[in-house]
Each structure stands twice: as structure tokens, then as C-alpha cells.
Structure I
Amino acid sequence: MKDIRATMGEGKTPLIPSVCLGPDAGYPRLFFKLENCNPSGSYKDRFIAAEVTRILQTGRRVCVGTSSGNTGSALAAYSARYGIRCVIFVNERTPAGKLTQMRSYGARIVRVRGFGEDAAITAAICSDLERLSQERSVPLVISAFRYCPDGMLGVSSISQELLEQQAKPAIDHVFVPLGGGGLFSAVAEGFLSLRARPPAIHAVQPEGCSTVAASFLAGRDTIEPVGSSTRISGLSVPFDIDGTLALQYLKRCGGTGLTVSDEEVFTAQSHLLQREGIYCEPAGAAALAGFRKAAERGLIGREQVSVCLVTGHGSKDPDAIERVASGNRERLIDARDLAGEFRHLAAS
């Protein structure tokens, strides 16, 4: 098993230009990196492919993991493919779509009160799981450099792909949603390892769980725990997993910390759906909300190239999708009413 490489065809996701939102706002060189096109619907497939490869090479056939949703979905999918039994500990507010996806692959799901919302409880749970996994020789899968550095390096392939996909003109800005800090750190490390001067890499966080952005703006060198109140699943990480690491990378990469309201994220999601045709969950739209905030502050040149990472598929959070879809209700008609519908279409 030492030569096996776990894969479901992850990576090589599209980089597409904005045809509406960017040009209409006066930014013709806005692009979207569609990580929602990965096999289980998020960038976490890059991480899990590397982690499951490592697990298989040790000969293990069982693992435990923690997740706010997307790590668990990816872990459950790859575990099903490679015959690994997995138990996934999630928070109470994990969206139903993500839970259903995990369970459909056969994973065992355990919801833990306070996990992902209360900083002290979250830190204690991760510490207990780390101790138990070591005592019982069961691999622990947490999408963070602190716990799984080799797996997180798999995420840095995003940076290599961006350089290949957008060679000319060069990328000036990359907007990255930030929860625990692992994705941001991996993207930054990827660029730094590939060229001397990376683009400005910006960290986008919800106001209700602003660990890294708040510390950056305050000039601190480490992050401080917070009580999370955000409704943006996947970005609710109230204590330091990879936050301080991300903060250090943020200072090296010329970007800034941007905080956005939940409503700004929901608006960005609606616009991606209805004006760009990109089917994403709220966390997947956070980068666009951050781009807009940066544009408002004059941080982006009109002709500069900006990339927003779209990190998760819309099926992950069906309730959030329904909020957008509810403004466009379907109708039931009889066959004789077809002509009337065409007249309505022409009039509109």
C-alpha cells in the first residue's frame, strides 16, 4: 500500500472571468477560481486526498476527524472509496446538506455541543481528540497545519494552478475566505514557494468571527479567541488552529484583513448565483464580499487582476440556496396557457 495515491480527480479547477459583476463595477479583470467543482464540492478534497494517501500508507483502515462541514464531506467520500471507517465530529450548526452528504457516504456523525462556537470548548475538544488518537493509534484528520501539515500542503496546489491559468497579465490580488486559517496559509505558502513576489493575498472573515483580520488591523502578532456569532458555515473557528500562522503569512504577502457582515456574504452569494451562474454556498461567496470591500476602500486598481476563491458548492447549504431561490417562485399552468407565458416573456 505504500505506493497508493488516493484521488478522485481533485484539483485543476476552472478559473473563469467575471462576465457581469466585475465589468459592471468597473473591474474588467475579476476572476473566480471554482473550487466548488472538486469531486465532493469544495477545496477540502485537495487536503483529504493527501491525508487519505498518508492513512493508506500506514495500513490503517479507520480514522476520526473534525469538521464544520466540508472537511467531513470530503473525508467521508474518500473513506468510502478506499474502505476506511470514519467518525466525524461536527458542530451543532453544520448545515443539513453537509450532514446528509457525509451520512450518504456511510460516515458516522457525532454532533458536539459548543464545538465551533465557544473557543474554550472547541480548543478542549481538539486537544482531547489529539490525545485519544495518539493513545489508540487512530489517525486524526483536522484541516490545519497544526495537526496535518502534509495534507495541508496539498491545498497549496491552488497557487500553482493559478499561476498556470493566469500567466499574463499576472495576478495582482487574491481574496481568500478565512476560518481556521489553513486555506489562507496554504495559498500563501504556495505562492511564496513558487516566486519571489506573490500577489497581494487578502484574508476575508465574517464580522462575527474575526480572529485573524481583527488581529492584523490591531497590529497584533497572535490572534485572540472570540465568541463566534456568524451564520456562515465553515468560517466559524473561534480559536487559534492556524490563525496565528495565517496572520504571519498575511503580513508577508502584502494583503490586508477584511471583515464582512453575514448579510454582505449572503448578497454576494445571491449575485454569484443570479448574475454569474456560479452555484456556491455562503462561505464560497465570502471572497467576493471581501473583494467588494477592498474596492470600496480603493485598494484595487481598475485594471488589476483579482481572483476570488469560490470554495464550496451550493448543495452544501440548501437552506441558504432556498433563501435566494424563494424570490423566484415557479408556477403551474395548463397547456392552453403556453401562449400567455410567451407573451409575458416578450413583454419583459
Structure II
Amino acid sequence: MNILCAGINHRTAHLEVRERFAVREDEMAGMLGRLCEIEGVSGVVMLSTCNRVELYASGLCTLRALDGFRSILAERTGLEAPLYHHDTPQAVRHLFRVASGLDSMVIGETEILGQVKKAYSIANEAGAATRSLHKLFQHAFRVAKTVRTETQITSGPTSIGSVAVELAGKIFGSLEGRRVMILGAGEISERTARSLQSRGVRSVIVSNRTYERAASLAAEIGGMALHFDHWENAVVDVDILISSTNAPSALLTPEKIAPLLKLRRGAPLFVIDLAVPRDADPAINELDGLFLYDIDSLEQIAAQSLDIRQQEVVRCESLIDHHVGGFLSWLKTAREPGMPT
């Protein structure tokens, strides 16, 4: 039994490429079904985040799995994906590094582990995960926990949301008294909201397509919930707009934002777009008084907090190598149901 990892990430593809290949949660079950139909593939887990789209597949022929994945992506997007790929044992090591936050834009970030767990859960519920993949991902979760508890890899800003807040702080000097609107109430938005709250923002408005979710998050952070149909009206009164929705197309367009800026009477609006695909049309950055930052714009700020964590990478890699050896020992003796003896 072999393990394949194939995908694209922030190191191999720019944001405008990654967003073309991103798979929304409501599309994932259908995608997993198609991937499982690839000849030679016994099981799959697919991870789609703001910084990566990756396939983890178990099977006897990883080359067929790779070709099938490439074909499905090309059919879906009309583009040839610039895929990297790893076979056993490097595929195992790659997943352990991803789950531990070592392969992230922000080294040591904590959000990625939750995203990996969710990807595994979706595959499990869809019946796409095999015995080997169950063992692989459970092992990855243990590795990530060990890396977090035995090293200082999580020192400093360690999530996209916290880096976004760090950026806002640099822009304004202080966030005390600032007014913030958050579009979307998912995990990234929640972490961002909590980071903002800890930095003393005066008010946080949360708007989400599901109002109940917006209301729940707003109640937790002492903010205000707003129906999604009304978020445009509130833009006039905020300093920072942070967007992380699951919209299939841009929400923040020049046509929609330009009239709102006129009502602000010259007050600058800082937009931080954490969504993939992007919520903000890059063209809005040309509007007077608006300053746009997207996921890739955060990389420079993330790099500035790397010193302590970079010193811990060697320790993390050593821990991961040890666990890779343990998983490979198990894999040598494992057989999937229905495999020939």
C-alpha cells in the first residue's frame, strides 16, 4: 500500500492560481467521490485551505492517482495545475509537517491543524478514507500535538487571523477605539475577532450569510451582529473591513465599494481579505482612500516574527522524522480490505 500527496500551495502558486483550484466545503463530497473512482485508488482525503489544495490518496499505483487528480483539476478549472507530489515516505512526512504548521505561510500556525482535522472528518463521513488513511491522519494529529507541546514553534503570531490583526495594528499604531467589521463567521473569522478584541478595538460588527452564526460569534466577543443583506450600509462607519466568506465570486467590487467611499468623506478604509477564492476584487485597491491586503500580502509580516520559531524548526523536524519511522513500520504490515495477499 502506498500513500500519495499531490497539490499546490503558497510556495508553488500565487493567490490568483490557488483560488481557481480551491474546493468549497459544499463541493467536497462530490470531489471525493470522483477521486475515489480513479483506477488504483482505494481512498482519499482532500485538504483545501487559503494556502493549499492537497490530495492524500492510498492505493497500489500512485502514478494513476496523480494523473487522475491532475485530469479532474484540469476539467474543473480549464487550467493545468502546477502540482508537486510526494510518494511514501515523503508523503507521510509532508502531512506531518503540514499538520504541525511547519509548511505554513506563518510557521507554527495553529489554524491548519483544525483544517486538517475537518478535511479528514469530511472524508470519513463520505466513506472515502481507508484504514491506512485513518491511521495516517490519526498519527498526524498526535505528531502535531507533540510538536506544539515539546517546542516553542507556536511563539508569536501563529495564525492568519493574528497576523491580519498585527497588520491592522501597524497601520493604525493602536487598535484602541477602532471600529471593525468582519464578513464571514467561520473559524478564521472567529480567531481574528478574538485577536481584535484582545487588542482593544472599540466595536466589532459581524455579518454572515447565516445570521444565527453571526449573532453567536458577536455575543461571544461583545460585538454586534448584522444581517448579511445590510453589511454595505455599515461600511461607512468602520475603519477596518476583514472578509473571510465562502462566496463563489467577489463581494467587494469597485462598483459596490466606490459609492460607499464617497460617503466616508475621505476617511481611509483598510480591507484585509482572508478568503480564497478572494472576496475582494483587486481593482478596489485603485480606489482613493482604500488600502487592500490579501493572503499573500501577509507573508512579509509573518516573516518578521519567525526568529524564535525558526530556531525550533530543527527540533520539530527531528520529532517528525521519528514519527514517520513509526508510521512506516505499521504501513509495511498493513493491508486494506480486499487487497490481494
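Observations on the structure shown:
- Read-out helix-only ellipticity at 222 nm (-39500 (n - 2.57) for each DSSP H run of 4 or more, over all residues; to 500), computed value -15000, structure in I, II: II
- Entry that produces 4.0 once distance in nm of label points 7 Å out along Cα→Cβ at positions 79 and 311 is calculated, selected from I, II: II
- Taking volume of the Cα convex hull per residue in Å³, for residues 55-182 alone as the criterion, the top structure among I, II is II, with the largest value.
- Structure from which 20.5, 71 was derived, Rg and Dmax of the Cα atoms in Å, options I, II: I
- Given 0.35 for FRET efficiency 1/(1 + (r/R0)^6) of positions 7 and 327 (r between Cβ atoms, R0 = 35 Å, to 0.05), calculated: source structure among I, II: I
- Taking distance in nm of label points 7 Å out along Cα→Cβ at positions 87 and 231 as the criterion, the top structure among I, II is II, with the largest value.
- Here percent of Cα pairs over 13 Å apart, for residues 271-318 alone is compared for structures I, II. The highest value is that of II.
- If mean count of other Cβ atoms within 10 Å over residues 95-102 is computed and equals 25.8, the structure in I, II: II
- Which of I, II leads on distance in nm of label points 7 Å out along Cα→Cβ at positions 103 and 279, largest value: II
Laboratory data are not the source of any read-out in this text; all were calculated from the coordinates shown. Just so you know, these numbers come straight off a predicted model, no measurement behind them. Cβ atoms are built from the backbone, for glycine too; each structure is taken alone.
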